[in-house]
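Please treat every number below as a calculation from the coordinates, not as lab data. Because the structure is a prediction, the values reported are computed rather than measured. Cβ atoms are built from the backbone, for glycine too; each structure is taken alone.
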Structure 1
Amino acid sequence: MILATRKGGRVSMPPSMAASSTSSLGALMEKGLTLKTGQTHVQRYLQPLYAAIAEDKIDSTFLISHRMALEDGPLGYQKFHDEQDSYTKIVLKPGQAAGATAA
């Protein structure tokens, strides 16, 4: 993760990864990265959250910034990398016409 992150970037490390991580702290410091950590309570919140979304009690569609064809995946990754302020969550859809991007 650290070696793949651009200089000045950020790395998020949930606890499940922290236990098995063999990261290079020297590379972290040399690249000036920001490291974010915290507890992940997936087991506690996943089922109630999923149920609320499935029952339309919570609208999660605002999280999606773009929808793209599966074939446009490489372009989506590039846009996510280059335009982090506007490309925040991309959903890749099989069968959608290539070149079509929508929120």
Structure 2
Amino acid sequence: MKRILYALLPWAGLSLGFLAWGAHQQGLADVLRFDCAAVSPTRAIVAAALALALCGVGGALSWRAVRMAGDTGGGHPFVGWLSILGAGIFALAILMQAMASLTVPGCFR
């Protein structure tokens, strides 16, 4: 079990960041589709904060994998750094969507 977690830990930032971004985008899109007035600024901020927290957890787990690997070489540090970068990019995408949901009204047509 430890071996499997050690192998998957560097991918945490990339996978959790993607999951957070996808859930944030789909969640708000589905809510807006069925009731455009349902997304208030408070709900948009809470949804963005939860998604950003999930990105942060993924990035932190990948950072831990990089620190555990140290100077051993191999693919773990590279994948960990790539995953940290991916989590950051997904966090930026979530921030841009949050800014759009705060500036453009939900029922704007």
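When distance in nm of label points 7 Å out along Cα→Cβ at positions 8 and 56 is compared over structures 1, 2, which one is greatest?
On the way: 1: 4.5; 2: 2.4.
Largest one: structure 1.
When Kirkwood radius over Cα pairs in Å is computed for each of 1, 2, which one produces 16.5? Could the numbers behind the result be given before it?
Working: 1: 16.5; 2: 14.7.
Of the options listed, only 1 reproduces it.
For relative contact order in percent (Cα under 8 Å, 6 or more apart), find whichever of 1, 2 sits highest and give me its label.
Working: 1: 24; 2: 42.
Sorting by relative contact order in percent (Cα under 8 Å, 6 or more apart) in descending order puts 2 first.
Starting from the value -8500: which structure in 1, 2 was helix-only ellipticity at 222 nm (-39500 (n - 2.57) for each DSSP H run of 4 or more, over all residues; to 500) calculated from? Working shown, then result.
Working: 1: -8500; 2: -28000.
The structure behind it is 1.
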